[in-house]
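Enquirer: Pasting the structures here.
Just so it is clear, none of the values below were taken in a lab; they were calculated from the coordinates. These figures come from a predicted structure and were not determined experimentally. Cβ atoms are built from the backbone, for glycine too; each structure is taken alone.
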Structure 1
Amino acid sequence: MGFERVDMVEGPGQFSIRGGIFDIYPMTSVYPARIEFFDDEVDSIRNFDVVTQRSLDKLNKLIITPCKELIINDEAWRRCEENFEAEYKNQLKKLQRSGSVDAVHQLTAQGAMLLEQIRSRNAFDGMERLHNYFYPETVTLLDYFEQDPLLLIDDPIRLKEVADNILKERNETYTDLLGKGKVLPGQFNTYLDLPKLLAQMELKQGIYCSFLPRNPQFVKAQNVVNFPAKRCTAFRAFGGIG
């Protein structure tokens, strides 16, 4: 679930074990919780203060949610280690053949550190950037709806222009980082590309709104409705003491 084991719980996302006492700080709780066990049964659950470490109110139940966006099981850890190590070694050979000494040193140090963290099977900062090594198949919010939602897209042409610019900048940045040995090729796939997203959106019902009468070429409109409209005046409130 992504929690970090520590000697003493001081912040969200941490847990500690001392004998029959299990302290944990859920991400959605105001206070951390202390669970006391009698053998293998829960004896009590209480909130406690992180500063004084003293117990506070008694709880009847405790809800613990994941503290990381990336939920990883044993199979995903194994898959990540295999995928990352194979690509790391392959990219290292490419940089060595290119004669880029600085890039080889950079990738050797950074790759070895990440591989060690992966092999530890413990959550670490920045692991979300490796999510495609854990789970090669990406999903979107649309995959979580039990029933197909109605999409409302405001100014689709403008949105595509912004997305294209972001993708262009990303390509340039990753190409530069790749040549310097700071990333692996697979890390570029941490984002779902726009064509795949548009393909998913085409399968859903949607309303596309545009202030200008422009027909987006990437949207197959079944019906076009025109509404007369005008921009609203932006009002700002000013106040002061005379």
Structure 2
Amino acid sequence: MSYLLGEAVCTDCLLASPTAAMKRYTRGVTKRPQSNLELIKRVLGDEYLELELTHLHADEEAENGSDEAVAQCSVSVETIDNNGSQQKVEGKGIGLVDAVFNGLLGRYALEYQSLKSVELVDFRVEGHMGTKKAKTGGDAMATVTVDVRNSRGILFSFSDESRSITTSSARAVLAIAEYFINAERAFITLYKSRKDAQERNRPDLVGRYTREMAEVVKSTSYAEVIENITNELG
């Protein structure tokens, strides 16, 4: 089974170009956890990373009904960030969500190690049949929700709504990577700002950055660099 997002015109497709992708993004169809999100954005400022899906191709082997059968899926995911930089990643996994997540891990986990300790714990699809345009109802809006748990056992929920379950699944997974990448970057940025404040003998700023680090760390997952900093602060 193949899905193509971008160039082909099909009922399970959305976003024909990076420009269209950015316009769609501003409509707020993807929902991220609000916990510490504003703090993370404030800390990073213009360095806050926004990833938008522009093209998705997935090829999946359907299960044959046996106990050993699994849906092997290969994906090619193209994204654009808020600076206009385009990326393409490829991944394989047991189904679309696993394949997209593995592809993103391959691209970002070496630099942002906290992604490796994020655990997918739930996946839900809710159809909104009142939004259908065709009589069959296959074009109705649907919300895809993916729940994950970080290394501290805290649950985070990511969801996306569109007329394509495939697109929304990929965008929800992309939002997971985006969130934890930014959380890790914000934590390290605060650590550097705290060290600078110490060197400048600014106890007021040291206290402020320490409190903000204590909040942001809740939105990260295990990474050696984060663990070392946490241990250093006691």
Structure 3
Amino acid sequence: MGECFEFGWQAFDVAERFMTPVFILSDLDLGMNYWTCEAFEYPDQPLDRGRVLSAEEIQQNGFARYMDKYGDAVGERTLPGTPHPRAAYFTRGTGHDEYGNYTEDNEKWAVNLKRLERKIEGTRDKLPQPIVHRAEGAKVAIISYGSNDPAIEEARDLLAAQGYPAEYLRIRALPLSPTVHDFVRAYDHVYLVENNRDAQMTQILRMDMPEYAARIRPIHMCDGLPLTAAFIAEELLAREGR
């Protein structure tokens, strides 16, 4: 529950820093039930507004809304009311050049799309990073996300009691962190546990790491209830031939 609160205000930082839409995904179990949690910690840092130019900065250096000046594909912007004649710009869905001017030039269109791709790729290590739980002598690895967490922690206890300790990584943001890639590479196979009919997170990981797609094995179910530790442990052991 604490992360739901934290991700709420952090999403504004990410949206303004990288100038991109941010979607916060929660689930029905958290939203419809009462939970006991620690008191929320109010943010102790100012909002990250990103690269916002003042009138003085525009006068001195100019303003190109979509230009990659800094090598990270994140542009500059202005706020409404900035007192400079070149501060205004169009945010359009059609083709535009680095200055925000309308264009149907296909090469400029492609350049801008490539810039957006690089910008999103550059967020991988700057979004909330996954939580990794190690286990001495681990024989198996689990990946999951969201409110599956309590059931997986209990399932790890059940597995350890049967001589099958498991390491566990909890995803907290997309696009995936390099930590997730390293975790998958470290094992012959990993089990991705999710409360989802179609194992959609498994599909996302496989698309993100096609060379390791065969290593990512889904354990999934969706029956309107939270996953149970018994289901996770039994399914995993069955897949392991135990």
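Enquirer: Work out which structure the value 23 belongs to, where percent of Cα pairs over 33 Å apart was derived from one of 1, 2, 3.
Expert: Going through each structure in turn, the value belongs to 2.
Enquirer: Looking at mean count of other Cβ atoms within 10 Å over residues 158-165, point out which structure of 1, 2, 3 has the largest value.
Expert: The structure with the largest value is 2.
Enquirer: Could I ask something else about it? Matching task: 20.0 is the computed value of Kirkwood radius over Cα pairs in Å, for residues 30-173 alone. Pick the structure from 1, 2, 3.
Expert: 3
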